[in-house]
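What follows draws every value from the coordinates through simple rules; no lab data is involved. Note that the structure is a prediction, hence the values are computed from the model and not measured. Cβ atoms are built from the backbone, for glycine too; each structure is taken alone.
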Structure 1
Amino acid sequence: MRLNIVIFVCGGVLMALEIVGSRVLSPHFGSSIYVWGSLISVFLAALTTGYFLGGKVADRSPRLQSLGRIIFLTSFVIWAIPLFSVQIITFLINMGLGVRFAPLMTCLLLFFLPSMLLGMVSPYGIRLAAVEVATVGNVSGTLYAISTAGSIAGTLLTTFVLIPLIQVRTIFYSLGAVLILISLLTLKRITSVQAMVRAAILVITWFFFQELPEPSIISPDFGEVIYQRDTAYHRVFVTQNDHYRFLRFDRTWQSSMDIQDPYQSKFTYPDYFQLAWIFKPDIQKVLIIGMGGGAASKKFYKDYPHVRVENVEIDPVVAEVGKKYFYIPQDARSQIFIEDGRVYVVRNPGPYDLIILDAFFGETMPFHLMTIEFFQMVKERLTPQGVVAVNFLGALGGKKSQLFRSFYKTLSTVYPQVLVFPEDWEPGDDMELEGNLIIFATLRPDHLSKDQIVQTAKKLKSGFVKVPRLDEFAEKLYTARIETKDVPILTDQYAPVEALRQL
């Protein structure tokens, strides 16, 4: 019975370690397939090694106490992960390994050893439980079933309970503490001295690690962290300096707010969405997918009393942060819905005059919001001459532009005119310079020239559109040919987003 409990718990800790490992990598590398591919590959390699070594060691020392020592050692290895993870990741990033090999090496250095040690537990348990050859099959099947059941429990507990409720490093310390406690079951007889020694080690080490300051990944320019939390989708930070409050997902800055005027932002890109008035001068209903800190939403809400805004945000924590820290209004003119953007579009026929897609950031590019099928649905939910606006992080040319050009090609297949306004790029700059590309796709049958767009912007800023630099933004229109022959149209069946986004 004791052995079964040990096997079950170690199986749970192993999968909990893999799940929480993704939260260590995501603030630096996002949640791409490269991150998950690295995690799964390293854990499988570690388990393969652990199974092999576990069988070897068990034959040499077939004692439950020896297994307990391995489990006891593993707890300290796990406790060390949050202590050194930021330094190791920073070192690997500075080596320029890229989005494929940097997360792979990070997983190797941080997770191979503890997962290998945990991989030794099952074959060790089989060696201890099997008393004769005739029963080895039954014993091994039973113990692997118990271990797998523990893995399922560990996965669900970590995913649905631990990550949403407590800090990542506390989860690591808790996993280490569980292993120390479970190692007590491997002793033949637990004396009071043994129990007190392990309890003392547990308490002292716990408080030692908990009191250590967590290495910051936030630049001092963005102020002190006033809120942070791991959610099902990101690690969310809210920081504040003397003038501004900022929202960050993982390693990407999302939104900002002037502390003195909550309707003003330090970032410029939300004001670019006001260019939509050029293509649709009678906007009344706006859908925003990817609310974040609500900079764009609040602009429409304050400046245009006749406009209604529907904000769709997949992460309920982000929605709460938006309301509490960024003062996003919530009433009949400004509604907030917690749902995946594509699901919301499927369920709501609209129609909308303007649909803003602001859900792309860093290495996290939800492919299902980038395909031709999605934008055909969006088109069906627009009013006549309706507009789609997208905030896209990318480059105009070079290898780094492949995803942008593929996205542009996809939009151009659905909409009569697609226009690109690069916020951070000037003529003469390196084409591979990455920045915010504000993209407009319109259903207007007439194609507006750059001069028409600029002149209309000048008239609008002198009228009801309260963006003093609107004509400057219009001047940013990129008029050079965007080559799309070498990139695919993104579809639900084929959208190699991570492969196209080469950094």
Structure 2
Amino acid sequence: MYPIDFFFRAAEQHPDRVALDGPDGQVTYSRLAADTRALAAALQDLDPAPQTRVAICAGNSARHILALLAVLASGKVWVPLNYRSTASEIGRILDATAPSIVIVDGVGAPLVQAGPARRIELEDDAAELALSALLARCAGREPARHPLPRDATQAIKFTGGTTGLPKGVMQPYHAWNAGIINQIISWGLTPDDRYVVSAPITHGTGTYLLPVLAQGGSHLLLDSVTPATITAAFRERGGTLSFMPPTLIYMIMAQPGVSRADFPRLRNLIYGGAPMPVEKIERARAFFGPVLGTTYGQTEAPQIVTVLRPADLEIPGNRASVGRVTHLTDVAIMAPDGALLPRGEIGEVVVQGDLVMTGYWRLPDKTAETVIDGWLHTGDTGLIDARGYLFLKDRLRDVIITGGFNIYPVDVENALSSHPAVYECSVFGLPDDKWGEAVHAAVQLQPGAHASDDELKAHVRALLGPVATPKQIHIHASLPRSSVGKVLKNAVRDAALKETP
């Protein structure tokens, strides 16, 4: 079974239900399925070979979703291009993957330079290869179905982490199938679900697209993504779930006059892309109700290695966890010598099973360093408790060794975030002549809030003691972020280096 089959089977079962609901109107399952088949046939006309790459650079829209579904249905490989990125970064991805077809809209077109790839325009009806013309030309056609194995590549997604050079992750069919099944089971998805599209389709939303469609649910598209439009989608359009970064959740909560009553049908508010400190989890639960949840994964094992459901968060001791392992996946803690550690001991988080990538695009040496004897080495440290809950500490490279003590930045970040004046923070180590490394923190305060360096240090010292207390706190009006909202640890670290004598 291919990932696209989840959608086609749902379209047979729910032909008249609304699949996409957005600014340009509603699209039923039967219409979306017919257009998907037609565009997939058009893609095969342009390039008959299976497993060639098709890149898409577009904003969140019904046409973008149609294009993505058609790529999957054509037996080709999806290469997502983030329209919030730069032309140079997109050019680097295109050079690396050499797609035969590039699909763009008005947002993505200026970022994609002319090249050998055939170019499909989603919005420009006068273009040589316009979406509207391709749909008309291939209406009623079925794309060829290629006999591809379960480890065939479905997507090449470039890592968008806060450190290191991005790499092209080859996600196989079996990883997508496992993700779809686990999303459906974990969140109890039904035909009544209405997913509010608040994160880019190229990133977090992409992993919820097929699970929601597989169950006959709807995706609610917005004309712009702001706290106000997201809130309106929940209040006025019946939104039931969404995935978004913590910073967007904080912005929604900060809106004047907005309360739990504005989210009458919300039952799963899933945060990811960055950790949420325990104090912020408790505030979000108080604001939205018992609907908060999260997952843990990486591009190399997408989205849902573990899941922490709203019911799990009823237990206060679980709120620093990222949940328990999902189906078709194993997670363990490994020592530096490769031995698997018992419950309760800290080591590297390793993953094996259907979610794991087949490797990095054209980087066999890097693949061999990352997947060893079937185990994906995540680079994260953590422990699994006696009940099977995974507690993350930090990236291996981010652990701060100060005066012989291991300090995990996430512990200090949790302590800082519990101060009422702190909006968000990032903790890191800098070289120190006396201690080897010294703990530093970059902090963004709540709007209108004030807190001194000494006050924040005293707050951490009272919770964690002197060793973990930052030697210096760097206040930012706004912390630097990636295009998907993650705080850029390298950027705040570099800025702190310039400020430190």
Structure 3
Amino acid sequence: MTLAAQNFTALDVGLTWRNSFAQLGKRFFTPLAPWPLPAPYWVGRSASVARELGLNALWLNSPELLQVLAGNQPMAGTQPLASVYSGHQFGQWAGQLGDGRAILLGETGGLEVQLKGSGLTPYSRMGDGRAVLRSSIREFLCSEAMHGLGIATSRALCVIGSDAPIRRETVETAAVVTRVAPSFIRFGHFEHFCHHDQPAQLKILADYVIDRFYPACRASAKFSGNPYAALLEAVSERTATMVAQWQAVGFCHGVLNTDNMSILGLTIDYGPFQFLDGFDPGHICNHSDTQGRYAFDQQPNIAYWNLFCLGQALLPLIGEQELAIAALESYKTVFPAVFERLMFAKLGLLDASANTATVDQGLLQDILQLLAQDRVDYTLFWRRLSHVAAGTHAPSVRELFLDRSGADAWLLRYSERLALIPRGLAADLMLETNPKFVLRNFLGEQAIQASKLKDYSVVETLLRLLESPFEEHAGFEDYAASPPDWASSIEISCSS
């Protein structure tokens, strides 16, 4: 389906559009329009993202915009396209991939806008180009949840549903997510042009990314003016920070293929993700990941492996293997440093220093061991500990543990350490670091089941809570509780 095939006047919603990616050349993409979605309806909308885009709130409630974002009518000024990329999937070279169900409309307000689930493209392979309501609700809510947590991420303007049937393991219904990010360029874009021996396109892409997002790489003294080595280091450091944040908050991505890794260090492509319930370092959230490649405790190493693949793709531009290896080294220092800082903040140790390093590291390692030993609810533990530090009334921390004596001994050591810090400042840090609300699987499932019955109130409530997850939101304690027994039967796979 092309734009010319749609007999609609392009809708002007007052946004100024450009598409700098479309200027890279015809080998980077295929121009095409979204496929129409029959009888679309609103499921969820983010007023926050609308403001980021400069979109008037009245448009966000309009039936006209509903038709545009469902793919049924073109938007004035956009240049829709699907990009090509390649990548490694589950550790194996998968060859050419690409936007198999996503259409990039262009950029507005400095952000790219993409429709996911918008129909077949030349890169759909064996897929149908569609997304289902189930996965679309999860991506919409988790994008905004991660933003609320302060973790770099793509965001989502809205999710639109349709009763059109879509076959996965069972017959489900269709949906489209409108997602936004400064860029959706992935490691796999660079792998594609390196693997296909297209050095001119590889350089065009790298120069585009550097000039638009990493201009400081042009003046890198460390790499003797080699901007491509500097780019690899910058991406490594952003990725290290992002993954450290995942580990600290207990987020499992589930499918860290190189085509799901952002060149900007953003969390993208929310598929079989999960926030930990009980703390299990080896937890596998993706039912399709039979070998546990993307288990929670493997994420830091997998991210480095993916960066190594990016380094190989950039090697024709970097020129020297030693420079590429040196650029990757920053990951090994940034990740542990950021992770430790975040975990000390979760403990309220705002005075952590060389003088307290042994005690602080001991407290951290020992509590992580206790949490893993008893599979203690990860989010609930840290939030309750924050209230203990604040001296406010809160359910007991020790009752979360089976090993009460071990918990008591650790809490005594922690109390002695906390006594050396201004209590109010420590508590404030903890309450701003340890969220009350995360998108647990059972909450997402409740939103999905309600939406199937055309009740979108759970989506709306979750969005409001997850946009400000550190606030108490009195009266919504059920959304911060441990999962019910039935939640253990929820299986999340790559199918969406």
Origin of the derived value -16500 (helix-only ellipticity at 222 nm (-39500 (n - 2.57) for each DSSP H run of 4 or more, over all residues; to 500); candidates 1, 2, 3): 1
Label whose coordinates, when FRET efficiency 1/(1 + (r/R0)^6) of positions 69 and 285 (r between Cβ atoms, R0 = 35 Å, to 0.05) is calculated, return 0.50 (choices 1, 2, 3): 2
